[in-house]
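Read the figures in this text as sums done on the coordinates, not as results from a lab. The shown structure was predicted, so the numbers you read here are calculated from the model rather than taken from an experiment. Cβ atoms are built from the backbone, for glycine too; each structure is taken alone.
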Structure P
Amino acid sequence: MFPPTRAAGLERLASFVPHAAGDYAQGRNTDPGPGNPGAVSRLSPYLRYRMLTEHETVDAVLARHSLQSAEKYVQEVLWRTYWKGWLEMRPQVWTRFLAERDRQRDGFSYTRGIEDAEAGRTGIEGFDDWAHELVETGYLHNHARMWFASIWIFTLKLPWALGADFFLRTLVDADAASNTLSWRWVAGLQTAGKTYLATTDNIARYTSGRFAPKGLAQHAEALIEAPVESARPVADLPRFDPGTPSLLLVTPDDLHAESALANDADLRGALVVADHSLLWGDAARGFVSGASADATTRLSAHCGCAADTASTLDAATLIDAAQKAGARQIVTPYAPVGPVAEALARLMPVLAAEGIPLVQVRREWDDSFWPHAKKGFFPFKQQMPRLLAEIGTPGW
């Protein structure tokens, strides 16, 4: 379903662009089922691992359509940006999720329905089909993800954190921000008191009658939690000196790393790390393995230097690669909240002690949009036209 190359992503984007306005707006909520053509782009894995960037994707759409006509799709791309910016300013929400997941794993009896839900044995039409589709393909239509999460939480009464964990372990595009915050939104935690209730009529309508499950919850009482920390500013980063001989570090969080750096960066080598411990499930690991090989080939041509691969993100591997390349610093695209960011935070002091600073570079897109994710999506969305104009999107 998702060939793990940038070329495949670009080809899919080019095929989708003509349909990114009216066709997408009219059909985006309909889940036609696996193997059937639909209105959505199915670019999520390429965007998740930044084989395609949000900027170039929106650029391609707005080079063909006006913002007004393609607004629904541009907003969909910006939801991903919004979630990342929101979590970046509230990292405690991620650590809280991990703690809740672990607590529920230890304290919740699997005999109470978790195994049946994950295996698609609940007897609920649609839900069981989506569980099978998810495990078999690593993908679900966005609307099906919402229905699934709602039924998990409000009909089956299962812990939301274990549902979010199930998605992380099975989705090819599993992402700390989008996945965690979307489950929180369905549960009524993200926007306090606002829940999403899956209904028989809605499912029947937007699956074109394929499913009309009975016995769904009639009410969705919002879950409650301790207050969430206030938004803190997006952290400033140390300056990257492009003139210093550098080793480019490529992680699963940004597999088109060459586009994150200035063209005059003095790159002496590149290291692409496909560390399976930084990913949650086999679908994501398989995709990233192929995508990392693709990135290695591209980087060799891009920087005119050796590009190697590694299976672990550890200090010894990075120090050895930097020394072999004759690099005095390691540069990598910024890693947002999640496993890669946690790994880099552990490595930075170790590398610094060896005289090899690890410098992260944040993309202009993130620098522009993330600081506006302080509240809900609506005030964030209001900034969209101005920010798109400022970063030079076509049509402005």
Structure Q
Amino acid sequence: MSKIENHTKVTPPYQRPYLFVYGVGVEYPPYQIESQDLATLARRFYPSTPALEKVLTINEYTGIESRSAIGNIDHPIVNGEDPPSIAELCDIFLDHGVKLSVAACQQAIEQWGGDLSEITHIVATTCTNSANPGFDHFVVKELGLNTNIEKVLLHGIGCSGGLGALRTAANIALGSSFRRKPARILVLACEISSTFVRSELESIHRDQDIRIGVTLFSDCASALVLGNGFSDRIEEQPLLELLGWDHRIIDDTEKDLGFDVDPLGWKVVLTQRVPKLATAAVPAMFEDLVSSIPELVEARKFKASDYDWALHPGGATIISGIQSSMRLTEEHLRASYEVYMAHGNSSSATIFSVLKRLLANQPSEHVVGCSFGPGIAVEMMAFRLCQSSRAGTDSPAETLVAEDVD
């Protein structure tokens, strides 16, 4: 029997956050890169070496059918005599990345149904751009949001960025709740990874390193609207309620997973230890998170298989490893597998894509979200599927008012 099955009460005392996801938007670029395309591009510029052939062999067995990209393998940015400079990469991001971000945000806002003037904050993240002002500044301008909107741009959190940004937004929303003010927060993640392919291939050729990042990553922007329930508009219909979250760092793993600055852009750091480390961290974190939420304890939802999972598809080995360690079926991870196969790993932007796909697949009542980033950092969240997204129920504002009366 696991330790959570022995719990009779939640410690420390739990206060329901009353935070809700009202809309989710995902925008992929129009091009799809298949495994043979990487080989074609690599052989245009680099001779056959043991390291290159090893990477191209790995590329054929990732389980990814295609990866979304802002261009095909004939795009000028990856076909120069030399790999593109950081300045060129920044220009590309602030063009394509901002456009993708605006489209994803518009989808999320449209599904929410609110007015732009009601957006109080934006929390954004990327690991594939370092512009100042950040890309979120330009997204705010393109969307026409209020100039007094409170902005937060997170850096250094890589693939865990989507849930990291949502966790940050959740804490901001709780601050607004404490002040009894409405909060509608636009949470945004955007990554343009395809443009780094020449830089990665250059390192494989120059250093004879086995660099598998070039076989996994893709482009995407995704967004969601998070609210704290306080509103004058009771017609809002939430998709999910955010019940709780946790964030942890695995000791002595800083050199296992990262994204390092390089004269030619950024370079993925991804050691063979990552799948094992990530898989080992999930069970205890899951038990602690579930045991902290009374609704889940009272429902005796102690098994991972009691939930659908929105797992960041960092790689096939990570997905299958967690499936095995948590005793899940492929159906529990269906959305993660589908996004991974169809689009690849879009770093921080992937998790909201998985969440959107999961919602379309009619998930069970409770959902666990999980992602991994540099550090290694692990993000985990528990959600409840709102009845309003299925059959209609009281709005969050009505619930809060009713509880205040009580």
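When distance in nm of label points 7 Å out along Cα→Cβ at positions 67 and 187 is computed for each of P, Q, the one that comes out at 3.5 is P. Looking across P, Q, the calculation of helix-only ellipticity at 222 nm (-39500 (n - 2.57) for each DSSP H run of 4 or more, over all residues; to 500) that yields -14000 traces back to P. In this comparison of P, Q, the computed figure 19 for relative contact order in percent (Cα under 8 Å, 6 or more apart) is attributed to P. Set P, Q, criterion mean count of other Cβ atoms within 10 Å over residues 43-50: the highest-scoring structure is P.
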